[in-house]
Structure I
Amino acid sequence: MSRVGKRPIPVPSEVSVDVNGTAVTVTGPRGTLHRDLHPEMQVTMADGTLTVSRPSESRLHRSLHGLTRTLVANMVQGVTEGFRKELEIVGVGYRAQNLSGKLVMQLGFSHPVEVIPAPGITFEVVGNNRVIISGIDKEQVGQQAAVIRKWRPPEPYKGKGLRYAGEVVARKAGKGGRIGGKKGR
């Protein structure tokens, strides 16, 4: 049996959960999330906890069991606490600013890069080199962070670019050729 899937999900008192067949709607202080789950997974609400059960021990059902439980638990956490990802900008002249809700970054291109947030996502810029992406849907927050990071991923020689906070970039040595001197000696 899945150790993740069989754990019950505690539902705080300020959160309401509506299970309608395969559709689950979670409403909390930060907003509402809706998700259609796999039709063979069963989600039940009892005594302030949600439990996910599977119909059989087949490989498909075992793999869906933990996934379904995690998706529903992330919905409950999202409407109560929310999710956030932090990006660090490393590089001379690289900076970001929040202009009327959209993110404007200088990343070494000839033009500024503008990123418009997806619905339910907010940007916060701390200093010039730290961007915080927050929202209630974990999947959307991670996707938005990945889209922003894709503009200038960290390069391995100088480490310049956009990286997740705490991400370690594997550095490479530069050229291994001769140092100084004339050619042809």
Structure II
Amino acid sequence: MISLRELRIHGRGGQGSVTAAELIAVAAFAGGMYAQAFPAFGVERRGAPVQAFVRFDNRKIRLRSQVYEPDYIIVQDSTLIRDVNVFQGVKTGGIAIVNTEKAPDYPIPPGVKVIAIDATSIALKRLGVPITNTTLMGAFAAASGEIAFPALENAIRQRFSGEMAEKNIAAAREAYDSIKGRA
């Protein structure tokens, strides 16, 4: 039985953080959960730090605030770690998925598991552009176990069509398999 779980996504404007939150919520809903997805940004421009949030639970969600103590975080751009306290409030036992090709060289809060994945390389290979949102969605599905890959695949197909859907699914699948392969 699932209780309320929360995800906070850190990215930069134009990286697809809001889309990732929406698609994760769609996949969670398809898996039988209640879900919410919402962004937090103002008049920022492309490249400015943004956050998006997802909540999921087996019961109706009545909470309507930002996510302050997430169970999970996704960091789409590891340079944000120097500018923003992305780990703020992450629960003990939480998981942080960070898009980076190198080992963490920043302080990690005790009790938080960091999973590094080079999502940019996967996105460039599969999509031809460094947009990492669907890649990191696949990593999240594998690391958290909160959503099944077929539900994630269906959510991607609802958002994208044709070749674009297939490329995004391939990126998500590669990340999913990479993370599952480490377990």
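Which structure, out of I, II, was Cα extents along the principal axes in Å, for residues 10-57 alone calculated from, if the result is 35, 14, 13? That value comes from structure II. Among I, II, considering only FRET efficiency 1/(1 + (r/R0)^6) of positions 18 and 146 (r between Cβ atoms, R0 = 30 Å, to 0.05), which has the greatest calculated value? Comparing I, II by FRET efficiency 1/(1 + (r/R0)^6) of positions 18 and 146 (r between Cβ atoms, R0 = 30 Å, to 0.05), the maximum is at II.
One of I, II was used to compute distance in nm of label points 7 Å out along Cα→Cβ at positions 90 and 154, and the result was 0.4. Which label is that?
Numbers: I: 0.4; II: 3.1.
Computing distance in nm of label points 7 Å out along Cα→Cβ at positions 90 and 154 on every structure in I, II gives 0.4 only for I.
When relative contact order in percent (Cα under 8 Å, 6 or more apart) is computed across structures I, II, the figure 17 traces back to I.
Taking Kirkwood radius over Cα pairs in Å as the criterion, the top structure among I, II is I, with the largest value.
When distance in nm of label points 7 Å out along Cα→Cβ at positions 98 and 122 is compared over structures I, II, which one is greatest?
If we compare distance in nm of label points 7 Å out along Cα→Cβ at positions 98 and 122 over I, II, the biggest value is for II.
Can you rank I, II by distance in nm of label points 7 Å out along Cα→Cβ at positions 34 and 50 and just name the one with the largest value?
Values: I: 1.5; II: 2.7.
If we compare distance in nm of label points 7 Å out along Cα→Cβ at positions 34 and 50 over I, II, the biggest value is for II.
Quick one: helix-only ellipticity at 222 nm (-39500 (n - 2.57) for each DSSP H run of 4 or more, over all residues; to 500) came out at -6000 when computed from one of I, II, so which one is it? Don't skip to the end; give the middle numbers.
On the way: I: -6000; II: -12000.
So the calculation was done on I.
All of the numbers you see were taken from the coordinates with simple rules; none came from a lab. The structure displayed is predicted, hence computed values, not measured ones. Cβ atoms are built from the backbone, for glycine too; each structure is taken alone.
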